[in-house]
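K.L.:
So, here's a batch of structures to check.
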Structure P
Amino acid sequence: MVLTFRNVHNWMARGQEENAMRAFYDVQKPGGIFGGVEHRGNPSVPQDPKSKSGYVNEAFMIELAESAGFVLEASSEINANSKDTKDHRQGVWTLAPTFASLNDEEKKLFSEIGESDRFTLKFRKPKQ
């Protein structure tokens, strides 16, 4: 089993997302599970290849994992946050817990939003 929590945007910033996904696939036994949680981007906004905002479109993540050979098995809204508008000046880092470049008054406003909206996905390596 391989789990990753809010790392895909970091790999994208370095152009390493495909390498990471292939490595996760290669290390798994047939039937192995790959789970990922990431800041959910706005699906109506094209995916920034470097994910400078920290947001990743769910469809991009699914395509990335499937191109490595994984099969999407399940998704969950357990980490969803409908208050996140995904258009913050410092991206996900504007929100809690980072509050990047915010004064005290802004921190109070953004604390009402909470953390970013996130998708949670479960993939499986085919048993073949």
Structure Q
Amino acid sequence: MDLATLLGILGAFGIIGGAMTMSGGIGIFVDVPSMLIVLVGTFFVVLMKFNLSQFLGCFKIAGKAFIFKLVDPVDLIDEVVELADDARKNGLLSLEDKEVSDAFLQSGIQLLVDGHDPEVV
């Protein structure tokens, strides 16, 4: 889990909660009908806009905010060197079928294979 994300969320809720309690009570901040309109209305508008599989996929994407996988730079460098050797020997098109561990690196390789200018990559 990414510590910064967790601290950010806890800090934001802490500030809001502190402001509510300092102003004389939480009751003046809570209006149930307004909350229902905003929260439930937003939920149904999102369901109208996107199909169910896209909607359910957003929870998977949101979960990635809390799961942070640190990439080992040495492993990534070794992989890039290996890919560079293969491209030098067999050409850039040989990289098209290669499995790459990093999604960002994979998109860069796909740009190279597709023939984009080096400035774009």
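The numbers here are math on the coordinates, done by the rules we state, and not lab data. Just so it is clear, the model here is predicted, and its values are computed rather than measured. Cβ atoms are built from the backbone, for glycine too; each structure is taken alone.
K.L.:
For FRET efficiency 1/(1 + (r/R0)^6) of positions 9 and 81 (r between Cβ atoms, R0 = 35 Å, to 0.05), which of P, Q scores largest?
P.N.:
Top value of FRET efficiency 1/(1 + (r/R0)^6) of positions 9 and 81 (r between Cβ atoms, R0 = 35 Å, to 0.05) goes to structure P.
K.L.:
When FRET efficiency 1/(1 + (r/R0)^6) of positions 41 and 113 (r between Cβ atoms, R0 = 41 Å, to 0.05) is computed for each of P, Q, which one produces 1.00?
P.N.:
Only one of P, Q returns 1.00 for FRET efficiency 1/(1 + (r/R0)^6) of positions 41 and 113 (r between Cβ atoms, R0 = 41 Å, to 0.05), namely P.
K.L.:
Ok, one more. Have a look at P, Q and say which one yields 1.1 for distance in nm of label points 7 Å out along Cα→Cβ at positions 17 and 49, as calculated.
P.N.:
Numbers: P: 1.1; Q: 3.0.
Answer for the origin of the read-out: P.
K.L.:
Looking at Rg/Rh (Cα atoms, Kirkwood Rh), point out which structure of P, Q has the largest value. Write down the numbers at each step before the final one.
P.N.:
Details: P: 1.02; Q: 1.20.
Result for Rg/Rh (Cα atoms, Kirkwood Rh) over P, Q: largest is Q.
K.L.:
Comparing structures P, Q by distance in nm of label points 7 Å out along Cα→Cβ at positions 33 and 89, which one has the largest value?
P.N.:
Q
K.L.:
Tell me which of P, Q gives 22 when you compute relative contact order in percent (Cα under 8 Å, 6 or more apart).
P.N.:
Numbers: P: 34; Q: 22.
Working through the options, I get structure Q.
K.L.:
Hey, helix-only ellipticity at 222 nm (-39500 (n - 2.57) for each DSSP H run of 4 or more, over all residues; to 500) derived from one of P, Q reads -21500; which structure? Spell out each step's value before the answer.
P.N.:
Working: P: -8000; Q: -21500.
Answer for the origin of the read-out: Q.
K.L.:
Now, a different point. So if we calculate mean count of other Cβ atoms within 10 Å over residues 57-64 for every structure here (P, Q), which label has the highest result?
P.N.:
Answer by largest value of mean count of other Cβ atoms within 10 Å over residues 57-64: P.
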